[in-house]
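What follows is a set of structures to go through.
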Structure P
């Protein structure tokens, strides 16, 4: 097991990926109309939905890919993803002139699949289980010699995602609570590593859907627990359907994260409506879980005066967003 990423490593990653990513803003969100208990507290959204690919995933993918050797660039890269990491890899691979192959689940949102293809990547379809994606990726590596860019369980990817936390701590040093989504754990482990090493007094909390609560169970038990794909695929938050947290990610989570809370599907949809109303930002379901925790689970959170909820992405199909904003249950995962 490699050691935890250091603050120096995170700063190096930030300098490396600066030409590729956007230093996203913190957007003030007045949520007291939706949750009166938040009155008098300062709430901010870290708008990763404004990245070039609409998601934080570009940070980790770029940090890994920008360190490839010329030989590795010639071999091409491969990853396994339901959509946002796929776009991050495709975008960063295009920047260095590398071929990109993406293994995607059959239930990946059409909007994310189309965006990945538009970035020049090749898509290989498999079943809905994250284990199927990994197995197919390993098969193609053996056949073609591609370089694997893991979606979360990788030191360089964690360091890249950590630059999000670096920006939060630098811009808002008075923050005392940071919430980040968790699935495989790349974003949460990175954000927590950066924030806690820069601001030891701050508390970091992970948030995931109740229907895909493997990370919360893992945190409670102190060991990694895997949930079957038929369970995690129930959530509308397609970016948070990974069946288990990564080994390296779990080590960072245990070292730097205070707790993990879960939110319901109705709470995620209500949070999406609140985000649009309060900030005019566009959230995807996976990106809204942190706001759902603020709005509906304040009693489960540690006391705070200034909170940042990471809005991890905004890649949501217009039809789905329209249904949710209208208060209707979405008709599908498109």
Structure Q
């Protein structure tokens, strides 16, 4: 099969022919890739920031990234009964065991014996990808792989963070969304659909902020190098600060802005990563009784819920498509911050 292969850290991807994946276990499923979302995690992999994770997982270069995958089932193991060849499907990003305590309580992302295609195993930037039956989500009628691929991670990560926020986003509250990119544009729509909170979206891209108004933002704030956007956010909250911050960036400064705009009893839900967080524990955590919450991708059931929102039109993906040979252009566009919504590779 043809695949976009990363030959080594900090090197350009190359398109070449590699062996097709093969059924090895009774619950294996092989999917013909219809679309594969391009994620900032792929940039972290390219930069070598996940090298230690790769080493621990026994992953070596060359490597096939891609963990936001949708397509059509082409082969199943003998133990697979709930999907058939030809079915259109979305892949939960983690292929889980089903037997550990985390799996038994529906906490998929903390499975003790899992495989993560595209991060710790060969992924979806190829014509075919292998996963297992527990990761397969059949698509509702009317949705195609190109409609949904980025939901597998960007959408699921955003949706899980929004679900954590929902009990705190009652009418009259103010929620600040850091980032209107791949995660943010889905999170804004989900938050708008499921709550009556006042939504303030913060981003450096004026084009992304214009889109944010369409996605459901009540106010938009452009990030300024001098930090004046923090005062603008505080002014929009009448000086009280945010009840909730959804940080879909987690690096390059917004993670500090999130802490600085939290109000009393405010909750900072962090779904983006790459940076570090440093703050005054007494002044910014204990005195306001703030809460900091980590949010990691999401569960199989949450992905099904998000597909239902998408199926009824409450969430619509904004995407830019690239052919497999355009993977380096896709990476460059995302890394420069000029990608609107989510990029997708179409093998």
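Quick note: the coordinates plus some simple rules give every number you see, no bench work behind them. Since the structure is predicted, the reported quantities are computational estimates derived from the model, not experimental observations. Cβ atoms are built from the backbone, for glycine too; each structure is taken alone.
When distance in nm of label points 7 Å out along Cα→Cβ at positions 212 and 324 is calculated, the result is 1.2; to which of the structures P, Q does this value belong?
P
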(request) Compare distance in nm of label points 7 Å out along Cα→Cβ at positions 172 and 300 across structures P, Q and report the one with the greatest value. (result) Q
(message) Say we calculate Cα Rg over 2.2 N^0.38 Å, for residues 148-275 alone for every structure; which of P, Q gives the highest result?
(response) P
(message) Going by mean projected area of the Cα convex hull in nm², which of structures P, Q comes out largest?
(response) Q
(message) Suppose log10 I(q)/I(0) by the Debye sum over Cα atoms at q = 0.14, 0.18, 0.19 Å⁻¹, for residues 20-155 alone works out to -0.60, -1.00, -1.11; of P, Q, which structure was it derived from?
(response) Q
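Distance in nm of label points 7 Å out along Cα→Cβ at positions 4 and 244 was computed and gave 3.3; which structure, P, Q, did it come from?
Q
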(request) For the read-out helix-only ellipticity at 222 nm (-39500 (n - 2.57) for each DSSP H run of 4 or more, over all residues; to 500), a value of -13500 was computed from one structure; give its label from P, Q. (result) P
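From which structure (P, Q) was mean count of other Cβ atoms within 10 Å over residues 196-203 calculated, if the value obtained is 17.5? Mind showing how you got there, number by number?
Values: P: 17.5; Q: 22.9.
Of the options listed, only P reproduces it.
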(request) Work out which structure the value 37, 31, 21 belongs to, where Cα extents along the principal axes in Å, for residues 52-107 alone was derived from one of P, Q. (result) Q
